[in-house]
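*Asks:* Right after this note come the structures.
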Structure P
Amino acid sequence: MSVAILTDTNSGFSNTEAEAAGIYLIPTPFYIDDRLYYEGIDLDHDRFYELQAADKEIHTSMPLVGDVLDKWDELLEEYDEVIYIPLSSGLSSSCETAMVMARDDDYEDRVFVVNNQRISVTMKLSALEAKAMADQGKSASEIRDYLEEHALESSIYIMVDTLKYLKKGGRITPAAAAIGSLLRIKPILQIQGEKLDKFAQARTLKQARATMLDAIVSDMTDRFNDPEGKNCVISIAHTCNYDAAVEFRDEVRARFPDKKIIIDPLSLVVACHIGPGSLAITTSISPIQDI
């Protein structure tokens, strides 16, 4: 039984990374001043932030239905089954749409859509776990069941550097943004499962990093029963803020000296809503420790 692993660029995979991992990728569409771009094809991170800085109107879209079906058909010519991991159902309609399409006679019991409830770095980890299971001979239904069972064993904490894009997207009021900017408040957001919530706020980058590090330690201890993080993967993520991410990784390494801690950019669908300069930390229980 051969199983293909398919996800989209909301996972944070670049085309090169996905190809090296043996994972297939669907590009996420973006509408920028009403022009259609595809992430990883004619829209890379540098170009995205350039357009965002120029105050272009940027809107995300779920992967186009035709693109998804074409990819399923292509993969089913080579593989017996397909695992498809779209963006969390709580953050996009792409998962629900894909589940409906997979009930069609051409795809039922051949395409297995995973409601993984994750985004960006943690979504990428799920795809890597799925590929490892497929390589071990697991069926698509076994892989889907495992990923959905363990979907909530993950956290992301994101420090937002500017309130501009939260205001632009209607997530905070203009008055709150003005006061926050005046006081130089840096909101810290939390993603656990299907919810993006406000978690805390900080006045300095140092304070924000300490708050986020304390938060993942608390999750490891209280939610995952793994205070030393032996069964957890820790990642640092950012939007156009690599130097700060390196500094933060050094702080996290001091707390977890035996852990491999990777740095990844947050996916562009996240950057669209929070802008550049953000810093994030993620932790997930995972059987894959060397990623």
Structure Q
Amino acid sequence: MRAVELKGLTYTYSAKTPFEKRALDNVDLAVEEGEFVGLIGATGSGKSTLIQHLNGLVKVQQGEVIVRGMNASDKKSLKKLRFAVGMVFQYPEYQLFEDSVAKDVAFGPKNMKLDKEEVERRVRRAMEVVGLPYEEFAERSPFELSGGEKRRAAIAGVIAMEPEILVLDEPVAGLDPVGRREILSLVRKLHEEVSPTVIMVSHYMDDIAEMADRIVALKEGKIVADGTPAEVFGAREKLAAAGLALPTAARITDALAARGIELPRTIVTARELADALAAYRTARRTATPADADGEGED
């Protein structure tokens, strides 16, 4: 069973008005169980509209949305579908509302009509997974936490429902570098321990290149690229046409090529760049004196 399948998905805002805008245009997309998919695109490309279809926040106008075998247009299965898809929006800490962290995290499991013991088990596990030990944080007010702790608490509330699919919309928006690293590390952990399938929207190309198995790029509601990070970021002209930047490592690779240092164009992460530079230096050291003398003189 596929985690997600979109067939001919089309969505138009303010249809038949002067403000009509087609946000999605005949999108076909299949996401397999266990994939980590990075969803990229310029502002207005349709990313948010697409992910909001996955748990029924946006009703299907045209086409099909199938999530783990459940049709998003079927009202009978919509509630179950929503529990299967954990949605973490931008700035999720703004959705905290209870007077204690434990109560906030318990909100979703209680809506699932689980018994008291199961709710408590899920709350404890979710808080431990996100790095907020239950005994220390359960009775604290979420509004007294640090910014990073608030975001972790909000994410705990989503994963306490134990969704098979985790959808993250700009999960590191507004965080400082330390906070970004912590949240990205948490996302990796969630992929391994909680939700086998992850779809992450981000404007940070470095993060997407580092974490995603597969990247899907949108432009004006259409998929314009779909492949591994090396494949998608390797198509420089297509990416530029979609208004998207390259990861830092790819930009450095291009800058080095302009200075005569040729490295593989498939480099997209800092680690790959470091390895390629080390291999380049080794090759230079082992070159014959004649070869070494003939390189780099221009």
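*Asks:* Among the shown structures P, Q, from which was the value 2.0 of distance in nm of label points 7 Å out along Cα→Cβ at positions 15 and 199 calculated?
*Replies:* Going label by label, the one that fits is Q.
*Asks:* Any idea which of P, Q comes out highest on FRET efficiency 1/(1 + (r/R0)^6) of positions 119 and 247 (r between Cβ atoms, R0 = 41 Å, to 0.05)?
*Replies:* Numbers: P: 0.95; Q: 0.50.
Largest one: structure P.
*Asks:* As an exercise: distance in nm of label points 7 Å out along Cα→Cβ at positions 31 and 79, calculated from one structure in P, Q, equals 3.1. Which structure is it? Could you put the intermediate results ahead of the total?
*Replies:* Numbers: P: 3.1; Q: 2.4.
The read-out comes from structure P.
*Asks:* Out of P, Q, which one gives 11.4 for mean projected area of the Cα convex hull in nm², for residues 55-214 alone as computed from the coordinates? Before the final figure, lay out each step's value.
*Replies:* Details: P: 11.4; Q: 10.0.
Computed on structure P.
*Asks:* Of the structures labelled P, Q, which one yields 39, 26, 16 when semi-axes √(5λ) of the Cα gyration tensor in Å is computed from its coordinates? Provide the component values of the computation, followed by the final result.
*Replies:* Values: P: 31, 24, 16; Q: 39, 26, 16.
So the calculation was done on Q.
Values quoted throughout were computed directly from the atomic coordinates according to the rules given, and no laboratory measurement underlies them. Nothing here was measured: the structure is a model prediction, and the numbers come from that model. Cβ atoms are built from the backbone, for glycine too; each structure is taken alone.
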